[in-house]
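The structures considered in this document are given below.
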Structure P
Amino acid sequence: MTFKHYADLYLKFGKTEWKLSTYCKNKGIVKNRLNVFFDYDIDKINASMIKEFICSIDDVGLKSKKHYISSLSSIFKLALDDEVINKNPLIHIKTIKSPKKEIEPFNADEVHAILNLAKLHQSLNFYLFLSIGFFTGMRTGEILALKLKDINLNNGVIYVNATRSRFGESSPKTELSRRVVPIIDDLEPILIKAFKSFKFRSSDDYALLNSNLKPYRDTEIFTKRFKTILACLNIKYRRLYTMRHTYATNMLRANLVSPLELSYLLGHSTPKMIYDVYVKYINKNLDSFNRSIKIYN
């Protein structure tokens with residue numbers, strides 16, 4: 001039985017289980033990377049061949065290679081379940097650990113400057129998008145998927161129920177990503193003003209609609225505007241997702257929430273990410289640490 005047979009099965013089974021974005025990513029891996037194994041009988045592929053394949057790839061980073069190995073392992077597992085092979089050759093491949101990139105959140109002055117310039121020179125949609133991002137820590141796709149009925153000004157909360165991307169709308173990243181986020185005082189007047197311009201819309205309409213009165217399929221237009229604003233302010237470019245990092249680090253630094261509470265607000269399944277990313281960042285950046293404190297009075 002050929003490798004291609006099981007690669008096709010991997011995609012066929014996955015299509016019924018994965019999100020569309022995951023399916024498209026894995027399909028690309030199979031068709032564009034793992035196709036080098038298509039003509040081999042799957043029981044003839046050994047660990048050395050796989051190691052040679054991984055070592056020959058020089059146009060992507062460790063994270064991508066890790067995805068390739070994961071797909072390979074799943075394909076071989078199908079053959080193993082069918083008893084076509086006696087063992088998965090991936091057990092002999094050393095796990096690739098890709099180094100995590102250090103986050104670079106914006107400081108308070110940068111956030112104020114960005115929002116002020118966006119308010120003055122950009123569209124209401126862009127200003128609203130940035131405001132929600134900086135003041136809630138929601139993922140960019142979650143902001144695009146917000147409907148008016150998800151924003152409850154009376155109770156002061158936002159309900160996160162979906163996410164949007166170029167693959168369409170789907171459920172949030174994890175089950176715990178379905179959550180309720182508080183509307184803080186700095187965000188409330190921005191939302192109230194925005195809602196006044198939405199008075200003719202249905203509650204089922206999206207909060208952010210493009211010029212064709214359709215929801216945005218991705219953040220491309222906002223990314224372009226964001227780059228322009230950062231350039232005008234002479235602020236180092238960081239992607240829009242950094243709004244989430246900025247919210248998280250400032251919430252912790254100001255002791256506004258505990259790591260456990262923050263993990264809920266961000267929609268993480270456990271606080272581990274909070275400690276691995278945000279607490280670690282704060283611990284490495286102690287410039288603002290109050291050294292006048294008295295530990296023992």
Structure Q
Amino acid sequence: MAIRFRLGTRGSPLALTQAGMVRDALCAAHGWREDEVTLVVIRTTGDRVQDRALAEIGGKALWTKELDRALLDREIDAAVHSMKDVETIRPPAIRIAAMLPRADVRDRLIGAETIAAIVAGGTVGTSSPRRRAQVLRLRPDLNVVLFRGNVDTRLAKLAAGEADATLLAAAGLDRLGREGIGRAIPTDVMLPAPAQGAVGIEVRSDDEGAAMVVAAIDDPATSACVLAERAFLAALGADCHSPVAALAGLSGEMLSLRAELIAEDGSAGVEGAGEGTDGSVVAAELAADLLARAPDVVRRLFQP
């Protein structure tokens with residue numbers, strides 16, 4: 001049977017699982033057979049380079065630039081992304097067209113029951129500046145080391161004794177069938193990364209046909225919250241070096257947004273919240289408030 005739609009995806013187990021979720025949603029929405037939507041695997045620089053932090057070698061674009069090229073070269077009709085890995089400023093020729101319903105936004109701690117229970121002077125493995133800063137804010141005695149790679153790679157490093165504990169997104173673990181691994185950390189202890197738990201689909205800005213196909217599977221509440229969190233990042237001038245956490249919620253037409261900015265070593269931080277009916281306005285006002293109140297060691301990490 002002829003292919004109706006081509007979805008671009010990274011080749012990691014989690015990326016393929018998420019692309020499969022998008023394919024299944026499209027088939028259900030349009031009455032297509034599974035073999036009418038094909039998954040096109042694109043290997044990214046972020047997949048190839050595993051021994052350095054993303055911030056040192058190009059940031060989040062390492063997850064998207066090859067997929068962007070394939071999309072703009074019309075090799076694929078849409079690209080599937082973990083939205084927390086998508087850089088804040090996107091090329092004008094590409095637009096976010098839809099998001100699946102958001103999964104669990106929390107982090108999971110693996111190797112200890114709680115952050116407080118990690119052995120004194122212990123080691124935590126993570127590649128996230130946010131997680132590093134939050135862990136050190138809670139436990140300045142801990143040593144944080146670089147953990148890159150997919151879920152299995154990080155779990156193998158932990159099992160090999162390279163760290164006493166690590167942190168992974170609950171959504172990714174759940175999607176891979178690892179629901180029983182680790183302990184979920186409440187968001188009032190560790191606020192998640194902006195857009196954590198959300199799967200997004202991008203299309204070419206001039207491709208109205210693809211946009212209409214994908215719009216059929218959009219979850220409006222997820223889109224509203226994630227776009228507000230991304231607007232907050234944009235207002236801050238945040239990049240992949242910036243330890244920032246944010247989480248939006250929607251109640252009727254009222255959007256609430258909580259956020260925190262943290263020094264890289266966890267030595268200082270500022271937090272706040274806002275609400276309103278326009279997510280972009282709430283985001284801009286909260287960003288301005290936090291930057292105005294942030295100590296210099298935090299403010300210098302952002303470039304609004």
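Here are the numbers for this structure:
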| read-out | value |
| --- | --- |
| Comparison of P, Q by mean projected area of the Cα convex hull in nm² - largest value held by | P |
| Value 2.3, calculated as distance in nm of label points 7 Å out along Cα→Cβ at positions 112 and 264, assigned to which of P, Q | Q |
| Among P, Q, which structure scores highest (criterion: relative contact order in percent (Cα under 8 Å, 6 or more apart)) | Q |
| Distance in nm of label points 7 Å out along Cα→Cβ at positions 144 and 192 - highest-scoring structure of P, Q | P |
| Origin of the value 20.8, where mean count of other Cβ atoms within 10 Å over residues 8-15 was derived from one of P, Q | Q |
| Identity of the structure behind -10000 (criterion: helix-only ellipticity at 222 nm (-39500 (n - 2.57) for each DSSP H run of 4 or more, over all residues; to 500), calculated), options P, Q | Q |
| For 12.1 (mean projected area of the Cα convex hull in nm², for residues 72-199 alone, calculated) the corresponding structure among P, Q | P |
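All of the numbers you see were taken from the coordinates with simple rules; none came from a lab. Here the structure is a predicted model, which means the values were calculated and not measured. Cβ atoms are built from the backbone, for glycine too; each structure is taken alone.
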